[in-house]
Structure P
Amino acid sequence: MTTQLRARLSETLQAGQVSGLHAVAAVRGGQTLLEYYGTGEDFAWGDSLGVVEFGPETLHDIRSVTKSVTVLLYGIAHGEGLVPPPAEPLLRGFPQYPDLAADPQRARLTVEHALTMSLGVEWREDLPYNSPANAEIAMELAPDRYRYILERPVIEPPGVRWTYCGGATALLGRLIADGTGQSLPQYGQAVLFAPLGIDNFEWMTGADGVASAASGLRLAPRDLARLGELMLAEGAWGGQQIVPEDWIRTMLQPRLQTSWGAQYGYQWYIESIEGRRLVVGMGNGGQRLFVLPDLDLTVAITAGNYDDPDQWRTPLGVLERIILPAMA
């Protein structure tokens, strides 16, 4: 099957159907089916790294797939009793803002509204990420990122509508850091990465030195795939329960519909492809972690199509044109 997959990939690359592809790692039942590394210009956030020859150890921005990793950390911390449960009022975790907690509209917010990106506040990320009009960039530029998020104008009741919001994930990151007494990289290394044997990662920080819970992780693709394997095993690895099993199930329960029709759980997308359940972590530029439980398959993809409106075509093309046909 590996030979077949390599041939399909070569044909698809030559046909120009997966432009900007940097790397693929596909694992089924613990066995690597396909590992590919290409060459192309890459960036760490907005900083060009020039043309990179990618390899097994090369770190790559996973952008907003970071959100899906952050919620795994939230689940671990929740299992340890270190962070609030989803039903708890959100502002109880931010006692430094009593004025916001006194607002009846904001007092209705719960942690689950952050987990499901349904805060009901004004938040636009459908603008270029080099524009201060983009809410995530404005958050990074604000003197207090958490006040910026929590005092955004309320436009509808919480829990009603999914609205893409990196700020929601930033709030979760703060709850983790406060509850554990460690930064996200420190806690992530201790409870997730080290137990999985992942010793090579970076977690980029904003100007305030805070690791970005929404988009800061840099991982090698095969280590990203390992996180998908952990999902398939319902949080267990090497005989150890790393993420509580009940959190995995709760996290992947569809709760709201996205603007394009996919379902959304806790910081993960739930779709279907060819009649099979598909769990996805997504990031700008074509970063993907695909998990297909029915096939015991996980596929990690990195690409360089940042801010391209058609960036989704490359990872979906890899899955539909190369991987799935070989699964028949």
Structure Q
Amino acid sequence: MITAVEAHAEGEPGRVITGGVPDFPGDSVFEKMQWIQAHADDIRLLMLREPRGQPALCCNILVPPCDPRADAGFIVMEQTEYPPMSGSNTICVVTVLLETGILQMVEPVTELTLETPAGLIAVQAECSDGKVTRVTFRNVPAFTVHLDAPIEVTGLGQIPVDIAWGGMFYVLANADTLGIDLDGANGAEIVKVSEAIRAAAIDQLPVTHPENPEITGPTITNLWGAPITPDTHGRGAITLSTGAFDPERPHALTGILDRSPCGTGTCAKMAVLHAHGQLDIGQDYVNAGPLGTTFTGRIEEVTSIGPYPAIVPTISGQGWIYGTSNYMVDPTDPFQDGFTIGDIWG
């Protein structure tokens, strides 16, 4: 039996596995992630595919940290990859750790350190009456690899894109220039265009993290646009892949929208803005997602990662627990790894 707590961060569901799985080999959480990917990927498939999952769902496994400075570790699982870091999932994990009592909550602010595959993450959780009301975490440094680089995209022709790291490698494109509405109601068009851009960027602008050659990309698309409310600074729509883009069927759905403003995507966007001289240290960047919910980012300092100038960002948002679950697998169940069907999976 696998036990889990169901949570979401500003709309993005992030299931947190709290029991029923063993510890995994590895001298770091990154190595544990690699071991799961190679030897226990059935856990990801079981949790994220139907009948126990759905395309928009993310899942996290709590693991013992390897770094003695960390209070807990976690591994993010998504539909087609194991992201080294995720903002919405971090917020879900912190909310679950504290509200369920796995780690002690201290009011009004609980400080803790999490070990992710991308590295150590310092967290401040504002708490009141047993509830986590806001999570702020100091993310890994974010940096740009390509700015305004032209690529040829199926159905779009040549367009300029940015490639940036915010905990995952993103390809970023201006939705306003492309004439794409970033409201969640326009999700189908956003996903189709985003997957075409991602496929082109992987082919034409492949990148590797300078400090970890096992991390490559871009693996995810960030369409961004101008703010639509006075209290925000921008809007974004992140597409997570659920399959492989087929140039023979460019209008087929192969991804799903991140329901939240996306923490690592916001960090990647802030790195691009800083590289263009449009966002300074100490400035807030309030980013709205497809649902209109927001994450607040801030550049705390600057640094460098390999040959690239980088920013050290923080992200703030809130998570909510909405259920607890126990999952079982009958040995006679024909769907040991779950299943996908083309009506919603592309």
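Using helix-only ellipticity at 222 nm (-39500 (n - 2.57) for each DSSP H run of 4 or more, over all residues; to 500) as the calculated read-out, with -8000 as its value, let me know the right label among P, Q. Please report the intermediate quantities before stating the final value.
Details: P: -8000; Q: -6000.
Going label by label, the one that fits is P.
Check the numbers for distance in nm of label points 7 Å out along Cα→Cβ at positions 7 and 311 across P, Q and tell me which is largest.
Largest calculated value belongs to P.
Given structures P, Q, which gives the highest value for FRET efficiency 1/(1 + (r/R0)^6) of positions 63 and 207 (r between Cβ atoms, R0 = 25 Å, to 0.05)?
Across P, Q, FRET efficiency 1/(1 + (r/R0)^6) of positions 63 and 207 (r between Cβ atoms, R0 = 25 Å, to 0.05) peaks for P.
Can you spot which of P, Q the value 21 was calculated from, given it is relative contact order in percent (Cα under 8 Å, 6 or more apart)?
Working: P: 24; Q: 21.
Among P, Q, the structure yielding 21 for relative contact order in percent (Cα under 8 Å, 6 or more apart) is Q.
Computing FRET efficiency 1/(1 + (r/R0)^6) of positions 23 and 95 (r between Cβ atoms, R0 = 35 Å, to 0.05) for each of P, Q, which one ends up highest?
Top value of FRET efficiency 1/(1 + (r/R0)^6) of positions 23 and 95 (r between Cβ atoms, R0 = 35 Å, to 0.05), among P, Q, belongs to structure Q.
Taking mean projected area of the Cα convex hull in nm² as the criterion, which structure among P, Q has the greatest value?
If we compare mean projected area of the Cα convex hull in nm² over P, Q, the biggest value is for Q.
Given a value of 0.90 for FRET efficiency 1/(1 + (r/R0)^6) of positions 167 and 223 (r between Cβ atoms, R0 = 25 Å, to 0.05), point me to the structure among P, Q it was derived from.
The read-out was computed on structure Q.
No value in this document is a laboratory result; all are computed from the given coordinates. Remember, predicted model here, so these are calculated numbers, not experimental data. Cβ atoms are built from the backbone, for glycine too; each structure is taken alone.
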